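Nothing in this text is a laboratory measurement; each read-out follows from the coordinates by a stated rule. Since the model is a prediction, treat every value here as computed from it, not as a measurement. Cβ atoms are built from the backbone, for glycine too; each structure is taken alone.
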Structure 1
């Protein structure tokens, strides 16, 4: 495929999402998406406008109004992205539920803080930045920020062996109780995440959804809010109160209601130390490589959270002893132990996607301060991340020019990073924009290559 065809493939993705907007706003959206992808630096509207140059055919205030005045919904945009861009990739992954015959997809949740400045920024507050590095303050940095909950579809494609594709599609801004009112009632992170899953299941009922999240989402609000047929994989505490299932038959002569739970079981941490039998070895994909884990699976009740619904508890152990034991569970007790461990390991991809959006697409460098802009601008960086990955997945497999370029210090690189994908898309755009249909000489081509490297930040 030449540069024109690759640009057309990108434009086709944008056109599929244009129906969320009016015709004039759809034109602005396509220009903003192009400027955002090409721009290197803070994701400011003026920066995007200057990057577009002559391609920006409207007044610069029109691009500002796209976020705070134009009539479009982030939720509608996300669901349309899910149905028209991500769903074909889910079908391509080839994972199908044996009972229903539906394609299966994992949606994983996490939340992150996005640092802001200015006391007049809507919905900002003091939040703990758990990703802060450094031994002196790790996990103890409190900063003025927004708190975003992100839901990302995670899948593997047969054409890309060993590569995990993480596609953010769902977003919710958590607002503290003092920042809420009658028009916007206070909702916890768990309630917001469960509501997003319900919207997703309603928009795509032909997909069998599976959810994974970290331990803070293992609550009664989250599990009780999930739609029918959707199960959750998460982590529980090492001292969680677990119970055996109640006996099927009641002893003769006993009065009163049937028992809701059986005998108290040892805590997961104590169970991991005391059990000698029942362990088995499974193989999972961890960061692109196959690793071994020893697992112990037990079906029991976590009555405090799941009530009388049986869960599958899985204790995952690193055979080398390098990593501590993990205590995982799934609300569908029939789920295989290896699948539970794999789904929880894949949850880490959401944090990688958040990091990629912050580093390369300006998720944390937007400058809007009013309510509408705050709720629209930052998530657009994550949505563009999904569009870039979807474009690369469909176009780059058989295109040698889009594959990661070997470097003397990294000659065995086979799997592209997100920066490789973004650089490939930028390179296509700049080649199409600068060279066009001309055929430059060798010296001019060398100059263009140098400029292209600087513009694209090629990895």
Structure 2
């Protein structure tokens, strides 16, 4: 049977090919992806940090990357999903990889998965995530890195990224999400996330109230567990903050450039990880200060100044939306808050909408370009079910739109210069308004 991938010349062709290979979009398990990685001889000769959790993974990776880069190390960071361009999923020395640099590694994955493809030993089928992850790991493994930072996907124990043994695992906040794959309680989900830990290696837990299953698993395998309040802690006032843990202290730190109260928890976990690795990756206090000051990550409570202000947040579960609501409250008064909202159909939508309900004056529900997404009309219907009873608001409106860009355009048209527009609910929602670059809003003055 001819191999169509022999003729692929572009990243777009490879990505389209990857989407059609496997029967299911998500198929947790390591046997298939581990076998292909073995054939490709993917391995890392530098320290590896893996990051799992429900929320805060991307921010944690970005802060670790920024601090280590300021310390002079060549970093490689794998994250997912992307906002606009696939190449965002891999940064080498803080720069997104070029599409042309990925094609050879995609071909290597395809050759490896077919290498024993016979009647007796069929070729290995990989999901889109597994195939692309192997390609990106291959690029990283050949980039002569000083340190690799790997964001684990929706899972942990059975996630494709977990084929790589980490020198330090970081587990961020744990909450209910992807329950059809990971379990319906924090304890079950915590156990899955804890699967990235390794015996005798450092395991940092930045969740202030982790499930008992996380600590139990660390103790069962003999990981070097670091817990907030026991092994490290942080404190702060309105101007600065400090961190201390296991013989190391950083004081007089400016707050991270990533906005939001939750970012201090993420930063604290990063400092614990870098302290645990200090013999292999020594850093200075100045590198910490500069790294936190200069860190950037689009779509994480990103405030774009304008008239009105635009706030972008990829929060897509109740825990993340609760953090978004707290951060919006801290911003102060806005005459009117407009919300562009699109989300996946499998999310716990009613609690997300209920948490934002008191803060939003005008809703703009949007379809998203994926079969997994909830229809805008269904989001509107769910919101109408929230806006009833004692908490109903007669002054709030909701409309439906075909795309995030169309919804944002409508919100801009309805806005006064002193209003604010919040775009949230999914990477697809935020990515949809960033397709043509970062919008700079200029509403009409009355």
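Worth a mention:
- Which entry (1, 2) yields the derived value 1.00 for FRET efficiency 1/(1 + (r/R0)^6) of positions 295 and 335 (r between Cβ atoms, R0 = 35 Å, to 0.05): 1
- Highest-scoring label, criterion being mean count of other Cβ atoms within 10 Å over residues 319-326, among 1, 2: 2
- Structures compared: 1, 2; top value of mean count of other Cβ atoms within 10 Å over residues 343-350, i.e. the largest, recorded for 1.
- Each of 1, 2 could give distance in nm of label points 7 Å out along Cα→Cβ at positions 39 and 247, but the derived value 4.6 comes from 2.
- Which entry (1, 2) yields the derived value 1.2 for distance in nm of label points 7 Å out along Cα→Cβ at positions 55 and 311: 2
- Source structure (of 1, 2) for percent of Cα pairs over 36 Å apart, computed value 29: 2
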